[in-house]
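All of the numbers you see were taken from the coordinates with simple rules; none came from a lab. Not measured: the values here are computed from a predicted model. Cβ atoms are built from the backbone, for glycine too; each structure is taken alone.
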Structure I
Amino acid sequence: MKTTPQDQSKNLTLAETYYACLLKEDFEGMEKCLHPEVKFIGPLAEMSGPEGIIDGAKKLKQLLGDITIRSKFSDENQIMLAYDFMFPGSIGILRAAVLMDFKDHLISRIELFYDARPFEKKKEQIFSGK
């Protein structure tokens with residue numbers, strides 16, 4: 001599926017909105033950005049569906065201070081962001097990237113790239129079903 005430059009711009013805006021909602025703890029707003037069949041792939045977990053992703057986001061936000069997007073790119077139905085997660089305390093700044101796919105003008109796939117070592121002790125806290 002080819003997208004127009006306008007569609008690519010909308011995809012970038014939607015990705016930025018998704019992260020802005022995370023920072024504001026607007027989890028309903030985050031969910032509105034997600035396709036019903038969304039898939040999440042990260043160094044510590046894989047999951048499908050908005051419910052699990054939003055649950056993980058709620059737990060992540062308990063640890064997260066801020067996000068600074070350093071660079072962004074789009075091509076057809078994909079975007080890529082390079083950003084810094086700011087965590088207070090021992091984790092500090094975590095440099096990361098995300099590759100997102102879009103379907104029906106919603107985020108259909110989120111693949112995160114980061115060094116997971118600082119999170120090994122927090123893995124269960126963020127990604128468990130508890």
Structure II
Amino acid sequence: MEFGKRLRQLRISKGFTLRTLAEAAGVDFTFLSKIENGKPGYQPGADTIRALAAALGEHALDLLRLADKVPPELQGLTEDAKARRFFHRAQEIASPEDWDALLNLLERRQRERQTRPRRRKQP
């Protein structure tokens with residue numbers, strides 16, 4: 001789905017007018033209208049997309065992905081629904097200690113997988 005169409009769906013479903021969403025996100029309502037209508041040359045930047053997501057109560061990563069604003073290094077993670085859910089949840093609750101604990105867990109699992117004997121497939 002195109003970014004502008006999805007943005008319009010979200011705006012309407014949340015009960016926003018063009019003007020109220022534009023004001024909440026700090027953008028001009030005519031610019032927002034052009035984005036929703038897919039006018040050439042009116043693609044918002046990442047910061048604007050984040051502001052729109054915040055105003056709509058949506059996850060910025062979902063909208064950034066639709067607008068092709070996700071760096072290539074993160075593209076694979078944003079395409080996996082479980083990975084997006086993990087990062088959304090981690091962003092909400094993780095402390096610096098949590099990040100250290102998660103990293104340690106992942107590194108331990110990687111070591112365990114590397115040291116496990118591989119099963120041979122049976123014909």
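Between structures I, II, the calculation of FRET efficiency 1/(1 + (r/R0)^6) of positions 97 and 113 (r between Cβ atoms, R0 = 30 Å, to 0.05) yields its largest number for I.
Looking at relative contact order in percent (Cα under 8 Å, 6 or more apart) over structures I, II, structure I comes out largest. A value of 3.6 for distance in nm of label points 7 Å out along Cα→Cβ at positions 49 and 65, calculated from one of I, II, originates in structure I. As an exercise: P(r) over Cα pairs in 5 Å bins from 0, in percent, calculated from one structure in I, II, equals 2, 11, 21, 26, 22, 11, 5, 2, 0. Which structure is it? Answer by label: I. Can you tell which of I, II yields 2.2 when distance in nm of label points 7 Å out along Cα→Cβ at positions 57 and 81 is derived from it? Structure II accounts for this read-out. Here Cα Rg over 2.2 N^0.38 Å, for residues 9-72 alone is compared for structures I, II. The highest value is that of I.
Suppose distance in nm of label points 7 Å out along Cα→Cβ at positions 25 and 89 works out to 2.8; of I, II, which structure was it derived from? This figure was derived from II. Taking -21000 as the value of helix-only ellipticity at 222 nm (-39500 (n - 2.57) for each DSSP H run of 4 or more, over all residues; to 500) derived from one of the structures shown (I, II), identify that structure. So the calculation was done on II.
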